Structure I
Amino acid sequence: MFNPNVIVKNMVTQPTTDHVISLIARIMMAYIFLIAGWGKITAYSATVGYMESMGVPGGLLPLTILVEFGGGLALLFGFQARLAAFGLGVFSIITALIFHGADDQAQAINFMKNFAMAGGLFFLMLHGAGKFSLDAAIEK
């Protein structure tokens, strides 16, 4: 019987394909955090004001930048990727709840986006960074 799931599984479970897809997925997940972290660095005062308007102390901005930009770099290079993915997943859920509250229809897409990213990050946490990563090089 024709089963598209089996066909796709056979394509992506080839070692080279698996390693390349893991790398591409990590890059795609890292991208949003690197851009967001850099944006907070370059618009520091405005970000502090926004955080405070949402009831979050502006003094947490350095930690936020460390989590976003530092976590993004960790994902990009596959360094401590499981820990970074877990931290960014939790961070994504927290920020969804604080900044993209489900009550606000205008923020509903961002709320769902954050939850979807958390799901992908938790999947990365379970499966690791893959062969093309600093984690794999260190584990050798």
Structure II
Amino acid sequence: MTPRESRRLAGEQGPPAQPRRPTPEDRLRLAEAQSRVVAALVTGAEPPEGFDPARLRAQAASLVAKRRGIVVRIRPDTAAAAGLGLVAEFAAYARARATPPPGYRADADDFAAWLRGRGLLPDEPAPRRPWWSRLPGLR
């Protein structure tokens, strides 16, 4: 009996085939598909083929709510300024940007600037001098 016959009788199929390595075209297609998914989640763009639009909308709303919660913790003055319109204001702010700012602090400051531009948040107070600069002879 040959080794091939013995494997066949034992139900084995031999060594597994090596997976095909992705080509540069495969990687480009994947990158484009990923950018369409991100655009659907972040800016509300049309969902790519094969994705459930309702689920993408729910996930996008969840991501905006998470960002809003973190921004309000970092800058509570923005929540006070927006008042009852906080959810709508933050949703409009988030839709107006193609990508979120890099980091939560920048997101919070950008949202504060958004509210300030709409007249909902007063201008930033002038920075205070450090206490030690007010000591005699240290000016």
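Consider the structures I, II: one of them gives -23500 for helix-only ellipticity at 222 nm (-39500 (n - 2.57) for each DSSP H run of 4 or more, over all residues; to 500) as calculated from the coordinates. Say which. Mind dumping the intermediate values first?
On the way: I: -23500; II: -18500.
The value was obtained from structure I.
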(request) Figure out for me which of the structures I, II the number 35, 55, 10 belongs to, where P(r) over Cα pairs in 10 Å bins from 0, in percent, for residues 30-69 alone was derived from the coordinates. (result) I
(message) For relative contact order in percent (Cα under 8 Å, 6 or more apart), which structure out of I, II has the highest calculated value?
(response) I
(request) Could you figure out which one of I, II the value 27.4, 103 for Rg and Dmax of the Cα atoms in Å was computed from? (result) II
(request) Can you spot which of I, II the value 1.1 was calculated from, given it is distance in nm of label points 7 Å out along Cα→Cβ at positions 78 and 118? (result) II
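Say we calculate distance in nm of label points 7 Å out along Cα→Cβ at positions 46 and 110 for every structure; which of I, II gives the highest result?
Values: I: 1.3; II: 2.6.
The maximum falls on structure II.
A value of 2.6 was computed for distance in nm of label points 7 Å out along Cα→Cβ at positions 22 and 38; which of I, II is the source structure? Working shown, then result.
On the way: I: 2.6; II: 1.4.
It was calculated from structure I.
Where a number appears in this text, it was derived from the coordinates with a stated rule and is not lab data. This structure is a prediction, so every number in the text was calculated from the model and none was measured. Cβ atoms are built from the backbone, for glycine too; each structure is taken alone.
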